[in-house]
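As structure tokens, here come the structures.
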Structure I
Amino acid sequence: MASMRDIKRRRSSIQSTQQITKAMKLVSTVKLQKAKNRAEETNPYFDYMYQTVVSMLKRSGTIMHPFLKAGRSEKKAVVVITSNRGLAGGYNSNVVKLVTDSAWKKEELQIYAIGSKGREALERRGYSIAADYSGVIDAPGYEDASAICQAVLSAFQKEEIGEIYLAYTHFKNTVSHEPKLMKLLPVEIDAEEATAREDSGILMNYEPNDEEALDQIIPKYITSLFYGALVEAVASENGARMQAMDSATSNAEEMISDLSLKYNRARQGSITQELTEIIAGASAIS
């Protein structure tokens with residue numbers, strides 16, 4: 001059985017840790033409120049942009065645009081959004097699993113990492129890191145999303161990659177976050193539905209022509225998805241960290257309560273032993 005000194009030392013250590021987890025929970029709660037509001041404001045645009053572009057392309061008939069067909073390269077670009085800090089439960093590992101648990105081979109992938117935790121985890125597993133934008137996740141802006149979009153689309157147009165995917169954490173609410181893997185390019189269109197719309201005569205008209213229009217629309221579409229994913233990822237990270245620190249604080253409280261009980265029992269045992277020795281000594285003298 002541990003001595004009273006050991007129990008007291010351990011209890012003191014856990015109390016110090018609990019103070020840290022409480023502080024981190026409060027910080028994450030404040031950050032979450034700001035990130036949550038931003039995500040809720042951005043989500044409608046994010047969703048409608050995706051739905052509008054996909055719907056528009058379904059009505060475009062048989063347009064042969066570079067962004068609508070797979071490139072010659074068999075390599076796939078995956079933009080992986082994680083955080084630069086840990087202590088957020090399974091937030092980072094869940095996104096990494098989207099990549100590692102897929103049927104893709106390591107040699108096929110080019111990772112565009114946003115967040116050092118994801119980059120480090122995938123690098124350790126032997127994945128190729130094409131670019132690192134870890135500084136972006138601390139305060140993401142639309143300009144950051146645009147710069148990443150230009151880099152990835154440039155590689156796509158040069159046929160260094162044939163497909164583009166996005167791995168991030170979708171923010172549902174404060175306690176619910178869903179890791180998602182989206183295919184961005186080439187845009188997938190259901191062939192039967194596209195043919196049906198073409199036969200019905202309901203087709204999209206582009207001015208001045210379809211190629212120039214799509215050259216403008218697709219980059220804005222990709223940039224919007226990147227920006228929306230970045231905003232949702234920040235909210236999800238702070239939500240996950242708040243939950244993790246809340247659980248850690250509760251666990252510390254339980255451990256402190258258990259150690260206090262053990263300390264009191266040990267103290268009572270020590271007092272009882274001392275009284276027994278005193279009484280035994282007094283009896284021997286008399």
Structure II
Amino acid sequence: MSVRGENEAMDWQERMTKAIGYLEANLAGSVDLEKAAGEANCSPFHFFRMFDVIAGIGPGEYVRRRRLSLAAAELATGSARVIDVALKYGWESPDSFARAFRKEFGALPGSVREGGATLHAYPPLAFTIALRGDKAMEYRIEQGPEYRLTGVTLACRNDDGSNFREIPAFWEGVMKDGRFNLLLNRMGSNLRVCGVCHTCDPQGRFKYSIAIETPPSMNGMPEGCEDLVVPASTWAKFTSRGPLFPNYQDMIKRIYSEWFPASGKEHAGTAEIEFYPCEKDANDSEYFAEYWVPIK
């Protein structure tokens with residue numbers, strides 16, 4: 001790893017640590033995840049992806065776990081009322097707090113003082129970005145025009161890696177129920193059927209579409225299609241070679257945990273595009289796929 005790469009990684013580590021500091025300072029109060037992304041000086045989409053890949057959970061889940069941990073400690077060691085602790089750590093009612101508490105600890109909040117709950121602590125997160133550098137990443141940087149796309153859409157979350165489970169299942173469903181073939185029959189000459197991550201919100205939710213360039217008419221297209229516009233962008237285009245799973249998802253995780261911290265590049269905060277050669281066997285040793293990430 002070059003000195004420049006190490007310096008860029010340290011910069012990212014400091015930025016993510018600053019974001020964690022903001023979250024920790026506001027656990028007893030109001031947490032704005034978009035502001036946390038601002039503390040890391042990056043777009044919400046980039047922040048959620050970086051956080052989830054490096055920490056293994058999304059920032060919203062981190063806040064939930066930390067609040068429950070602090071609330072449990074406060075109930076166990078003090079005389080505070082359950083309703084006061086619930087409101088302090090962001091729950092709107094004792095009932096919603098009790099449900100979250102029971103899900104986490106297997107007991108109700110009121111049982112803590114009676115010794116009826118086995119508690120566990122979730123300590124503050126300390127970010128350390130380790131750059132492996134033991135495996136080359138194949139990519140190129142190219143300019144691209146605006147794309148107008150139409151496709152079928154799934155609502156996702158950047159939280160606990162759920163998107164890495166839900167999106168493959170979505171592809172499988174679309175290919176089984178015939179919608180993929182409808183898209184394949186209407187695709188244009190510039191782009192093949194692609195996957196698009198877009199419309200990220202401050203809570204880590206985003207949309208994933210299996211889409212083609214918008215055709216002249218909607219005749220023969222699947223029902224319920226949505227239109228989206230991907231702006232003209234500078235793309236970092238990464239290539240995964242070998243069987244699709246686990247190589248492709250591993251590549252995406254490395255983009256956020258290694259390439260971004262070492263490269264000094266910044267995510268543009270707009271849509272990401274995935275391309276798969278669907279006519280090839282995804283388990284083949286010569287299979288390849290691309291992941292396009294918009295950069296500033």
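Worth pointing out:
- Label whose coordinates, when distance in nm of label points 7 Å out along Cα→Cβ at positions 14 and 174 is calculated, return 4.1 (choices I, II): II
- With relative contact order in percent (Cα under 8 Å, 6 or more apart) derived as 22, matching label from I, II: II
- Origin of the derived value 1.44 (Rg/Rh (Cα atoms, Kirkwood Rh), for residues 150-277 alone; candidates I, II): I
- Ranking I, II by mean count of other Cβ atoms within 10 Å over residues 46-53, the structure that comes out highest: II
- Identity of the structure behind 17.8 (criterion: mean count of other Cβ atoms within 10 Å over residues 230-237, calculated), options I, II: II
- When FRET efficiency 1/(1 + (r/R0)^6) of positions 38 and 86 (r between Cβ atoms, R0 = 30 Å, to 0.05) is calculated for each of I, II, the greatest value falls to I.
- Which entry (I, II) yields the derived value -22000 for helix-only ellipticity at 222 nm (-39500 (n - 2.57) for each DSSP H run of 4 or more, over all residues; to 500): I
Every read-out reported here was derived from the displayed coordinates using simple, explicitly stated rules and does not represent laboratory data. In this text the structure is predicted, and so the values were computed from the model without any measurement. Cβ atoms are built from the backbone, for glycine too; each structure is taken alone.
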